[in-house]
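Undergrad: Take a look at these structures.
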Structure P
């Protein structure tokens with residue numbers, strides 16, 4: 001994944017989908033090879049003399065699928081910079097969607113965590129509502145509460161720098177001289 005930053009833009013954080021998503025894939029697909037081994041040795045079935053070819057093809061297919069799933073998992077990212085939030089969504093080797101949100105366009109940011117697995121592994125969906133009433137959802141983000149806090153912190157800094165919010169301390173009040 002290559003990130004192209006603008007001039008004077010700093011990368012703050014890159015967030016990938018929670019690893020529990022890819023671990024499922026790593027554990028699921030190799031069961032095909034295990035199933036073939038069980039059929040071969042428990043049922044004494046040698047696939048009509050093509051056992052070596054069948055197991056080789058199965059291992060290659062599993063390896064390609066696991067590599068593909070890892071590539072997609074690694075390429076999908078939520079990129080937080082000091083100027084914008086970028087969703088890099090890779091749907092295949094040759095299909096990619098990039099969504100860019102400037103901090104000024106973000107009206108509301110929240111997260112939802114549903115289910116025992118999400119609570120136990122601390123992941124959830126990040127929901128950003130924009131000025132045009134669009135809703136953008138980033139699914140299975142690890143530590144969504146921390147990501148929301150980080151984005152809100154950067155938004156507050158941007159407001160302070162743009163002059164929308166003046167953070168000048170008030171002078172201490174003077175006691176009345178008449179007393």
Structure Q
């Protein structure tokens with residue numbers, strides 16, 4: 001996809017969000033809830049579009065190379081996942097989550113939400129050290145990928161971290177005078 005096609009697709013995504021505000025809001029609410037239902041739906045969708053993804057993800061979770069996503073990226077490229085997602089977006093079926101999911105990834109708090117979910121999992125007493133290790137590495141990978149894809153900047157992540165520090169310190173009023 002060239003730059004013009006990409007820009008046109010971004011505009012179609014923005015228009016879809018305007019035309020389907022209720023559907024998008026429901027999806028975003030599901031992703032922001034304490035439930036894993038939204039993530040389950042995304043994983044189910046990924047496995048339906050790329051059946052080999054299940055095997056690669058299992059292998060990835062059992063290895064120490066979580067930060068290296070080349071095998072996943074190679075699989076998605078070989079399986080034309082991007083083309084499949086754009087096709088599903090264009091041929092909008094009311095039952096598919098693809099349009100809302102793509103818009104959430106591009107315009108929503110997707111990466112921040114994934115980082116927060118990881119932190120919630122790390123704070124769960126049932127999470128062991130190995131799982132915590134995977135969560136930290138995955139979070140680092142998510143931040144890096146969001147920057148590499150141009151969906152976030154280093155400044156976006158610095159601002160996000162500053163907001164988290166304000167929230168964690170309960171010093172909201174003090175932060176407004178800066």
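Values in this text are rule-based calculations from the coordinates and carry no lab data. Remember, predicted model here, so these are calculated numbers, not experimental data. Cβ atoms are built from the backbone, for glycine too; each structure is taken alone.
Undergrad: Looking at percent of Cα pairs over 26 Å apart, point out which structure of P, Q has the largest value. Could you put the intermediate results ahead of the total?
TA: Details: P: 51; Q: 37.
Going through P, Q one by one, percent of Cα pairs over 26 Å apart peaks for structure P.
Undergrad: To test your reading of the models, identify which of P, Q gives 4.0 for distance in nm of label points 7 Å out along Cα→Cβ at positions 33 and 145 when calculated.
TA: Here the read-out was taken from P.
Undergrad: Upon calculation of helix-only ellipticity at 222 nm (-39500 (n - 2.57) for each DSSP H run of 4 or more, over all residues; to 500) from the atomic coordinates, which of the structures P, Q produces -13000? Before the final figure, lay out each step's value.
TA: On the way: P: -13000; Q: -23000.
For helix-only ellipticity at 222 nm (-39500 (n - 2.57) for each DSSP H run of 4 or more, over all residues; to 500), the value -13000 is produced by structure P.
Undergrad: One of P, Q was used to compute distance in nm of label points 7 Å out along Cα→Cβ at positions 41 and 57, and the result was 1.5. Which label is that?
TA: Values: P: 2.3; Q: 1.5.
Working through the options, I get structure Q.
Undergrad: Now, a different point. Given a value of 0.9 for distance in nm of label points 7 Å out along Cα→Cβ at positions 49 and 89, point me to the structure among P, Q it was derived from.
TA: On the way: P: 5.2; Q: 0.9.
That value comes from structure Q.
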